[in-house]
Structure P
Amino acid sequence: MHLSAVNIGHNIEDQLKGRDMLTLLDYTNEEITYLLHKALVMKKETLSGKMPPILPGKTLGMIFEKHSTRTRISFEVGMVQLGGHAMYMNARDLQIGRGESIHDTGKVLSEFLDGVMIRANSHESVEELAKHASIPIINGLTDLFHPCQALADLLTMIEVKGSIVGKRIAYVGDGNNVAHSLVIGAANMGMHIAVATPAGYEFNQKLFAMVQKIAAANGGSVIQTYDPVEAVENADVVYTDVWTSMGQEEESAHRLEVFKDFQINDKLVGHAKKDYMFLHCLPAHREEEVSASVIDGPNSYVFQQAGNRLHAQKAVLATLLK
C-alpha cells in the first residue's frame with residue numbers, strides 16, 4: 001500500500017487509541033501505514049512550527065532498566081512538543097527495584113500516568129506490566145523487540161525511496177531485537193527482506209515462521225542466509241546493528257571473531273543497488289560492524305533515521321495516548 005492511498009479516517013485512529021505497543025506483531029498493515037502517514041504529517045508540522053499541542057496535561061512515565069540516548073531524548077522531547085510531560089524513572093530508583101511486584105507497579109502507575117514507555121531487559125516483564133496496567137504501555141526496547149526503532153526505519157525508507165512496497169532490504173549481523181522488529185515491519189509493508197547472520201546467531205525461529213506468513217499475505221518475502229553477499233545482492237536498503245549489544249559485553253572478543261566476515265564495507269555494498277541506502281540504529285562502532293567509508297558516505301541516512309525516532313514516536317504517542 002502506498003502511503004498516499006491510506007484511509008486516515010477516525011476508524012483506524014479509534015481502534016488504536018488506548019492500545020499498547022509491545023511488538024509490531026500486534027499491528028496490521030493498515031495500522032502501521034496509518035502511524036507512518038501520521039508521522040510524516042507531524043514531522044512536516046513540527047519543522048514548519050505548526051505542531052498543535054495534541055496532548056496537553058498528559059504525562060508519560062519512562063522506565064529505564066538500560067542506558068539510552070535516542071529513546072530517552074526522543075520520547076521526552078516528543079511529549080514536550082505535543083504539549084505534555086515526560087517523567088524519567090530509573091528502575092533502580094522505583095520500588096520495583098526493591099522487589100515490588102510488576103502486578104502492583106502496573107496498577108499504581110495507572111493511577112498517576114497516562115502512559116508508560118519502558119526500556120527493559122526482559123520482554124516478558126513488559127508483557128506482564130501491560131497485563132496489569134490500564135494505560136498504554138510502549139516498548140522502548142526489550143531483549144526481543146524494538147518496535148519504535150522499526151517505525152523510524154520504515155519512515156526513513158519512505159522519505160528516501162517513496163513507496164517501499166516491493167523494495168529489498170538486507171539486514172546483516174546479529175539476529176537480535178532490532179532485526180526482529182525490522183523484519184516484522186518490512187513484512188507488514190510488503191517488502192522483501194533477507195537476514196544474513198553467522199551460524200548460531202540466527203533470527204528467532206518461532207518468529208521467523210510467523211513473519212513469513214505476514215510477508216506472504218502482503219506480497220513480500222523473508223529469507224535467512226549465512227552469506228552476506230546473498231543478502232545484499234540488489235538490495236535497496238542495507239542495514240546493520242552492533243555485534244555486541246547491551247548485556248553481552250563479556251562476549252565481545254568472541255563476537256568480533258565470529259562476525260568478522262559480516263562487516264558492511266565498500267566491497268559488500270558493491271553488490272547492492274547503486275542508489276542503496278545504509279541504515280544503522282546506532283550507536284555504531286566504526287570499523288567493526290560497518291566501515292567508516294559506508295556509515296559516513298553519501299548513501300548513509302543514519303542521522304536522518306535517528307531524528308525520525310522523534311517523529312515516529314510522536315505519532316505513536318499522539319494516537320495511543322489521545
Structure Q
Amino acid sequence: MKHLVSISDLSREEIEKILDLADRLKSERYKGIVADYLKNKSLAMIFELPSTRTRVSFEVAMSDMGGHALYLNWNDLQLGRGEPIKDTARVLSRYVHAIMIRARNHKIIEELARHSSVPVINGLSNLEHPCQILADLMTIREYKRSLSKIKLVWVGDGNNVCNSLILASAIMGIKMVYSTPAGYEPDQSILEKALELGGSIEYVREPEEAVKDADVIYTDVWASMGQEAEREKRLKVFADYQVNTNLLSYANEDVIVLHCLPAHRGEEITDEVIESSNSVVYDQAENRLHAQKAILLTLISEKF
C-alpha cells in the first residue's frame with residue numbers, strides 16, 4: 001500500500017494487520033511504553049476543512065512516536081492562491097515523509113496522490129473517510145470480539161462515512177444494511193464497487209425494520225460540512241431517522257451505537273442514547289489515535 005485514499009486501497013489482510021497493530025499500540029500507550037518508531041519523520045497535514053479528531057489524533061500520533069506533524073491550513077499555503085495540486089505534491093514530497101489531507105473534493109486527494117512520491121492519506125473528502133472507518137472497525141472488534149457474523153446498520157444520510165463503511169463491510173465480510181430517505185442514498189459507484197467485492201449490502205427504507213437483530217447501529221449528522229444551506233430541509237426529510245431509545249428497542253439488547261462526531265444531539269441522535277450504556281462513541285473517538293498510529297507506521301516505517 002503506497003497511499004490511503006480509499007478504504008478499498010486496502011485488502012482484508014492489510015486491514016486486519018492495521019487493526020492488530022492498532023490494538024498493540026493502544027496497549028503500549030496504556031502501559032506507558034514509549035517507542036520512537038517515527039523518530040526524525042515528518043507528516044504534513046493539509047486542512048481545507050476544520051477538524052478536531054483528525055487533527056489532534058494525527059498530531060499526537062506523530063508526537064507519541066517521536067515524529068513531527070505540521071499543521072498546514074489550505075489558505076495559508078500557496079494552494080489558497082491557486083498553486084496547482086501537482087506542484088504542492090512534488091514540493092512537499094521533498095520535505096516530508098507523508099502527507100495527510102482533508103479536502104472538500106475527493107478528486108483533489110486523488111491528484112495529490114498521483115503526483116506525490118510519499119504516501120498520501122485521505123483525512124476526509126466528500127466521498128470517503130477511510131481513517132474513520134479503521135477506528136470504527138477497531139471499536140467493533142473490541143466490543144464484539146470479531147467482525148464476522150456482525151450485522152451493522154447505518155441510519156441517516158448516505159454520506160462519505162457511509163460510503164467508506166460500505167466498502168469496508170464488503171472487504172471484511174460484514175453484513176451491512178443502510179436505511180436512508182429517498183434521494184439520500186450512498187454513492188452509486190460505491191455501491192457497485194461493494195458488490196464487485198462480494199459485499200452483503202442491503203437497503204431497507206424503514207429504520208425500525210433495518211435495525212432488527214442489529215449488532216451495531218451507526219449514524220452521523222444530517223447536514224455535513226458544505227451542506228449548511230440545506231439544513232432546514234434536511235431536518236424535515238430525516239425526522240424519522242433519529243437514533244433514539246425507541247429505535248434501539250428493535251435491535252439486539254447488546255447493540256452498540258457508533259457516531260463519528262461531532263454530534264447534533266436531539267437531531268440524528270438523542271442525548272439519552274449517546275449517554276447510554278449502548279453508546280461507545282468515546283471509545284470510538286479515542287481509537288482514531290491508535291488507528292492513525294497504525295496507518296502511519298504501515299505507510300512510512302521500515303519496521304512495520
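If mean count of other Cβ atoms within 10 Å over residues 75-82 is computed to be 20.9, which of P, Q is the source? Answer for the origin of the read-out: P.
Which one of P, Q has log10 I(q)/I(0) by the Debye sum over Cα atoms at q = 0.18 Å⁻¹, for residues 35-218 alone, as calculated from the coordinates, equal to -1.26? Computed on structure P. Quick check: 18.8 is what I get for mean count of other Cβ atoms within 10 Å over residues 251-258, calculated from one of P, Q. Which structure matches? It must be structure Q, since only it matches.
Have a look at P, Q and say which one yields 19.6 for mean count of other Cβ atoms within 10 Å over residues 123-130, as calculated.
P
Output the label of whichever structure in P, Q has the greatest value of distance in nm of label points 7 Å out along Cα→Cβ at positions 99 and 203. Answer by largest value of distance in nm of label points 7 Å out along Cα→Cβ at positions 99 and 203: P.
Quick one: distance in nm of label points 7 Å out along Cα→Cβ at positions 43 and 275 came out at 3.3 when computed from one of P, Q, so which one is it?
Derived from the structure labelled Q.
Just so you know, all these numbers are worked out from the coordinates, no wet-lab data involved. Since the structure is predicted, the reported quantities are computational estimates derived from the model, not experimental observations. Cβ atoms are built from the backbone, for glycine too; each structure is taken alone.
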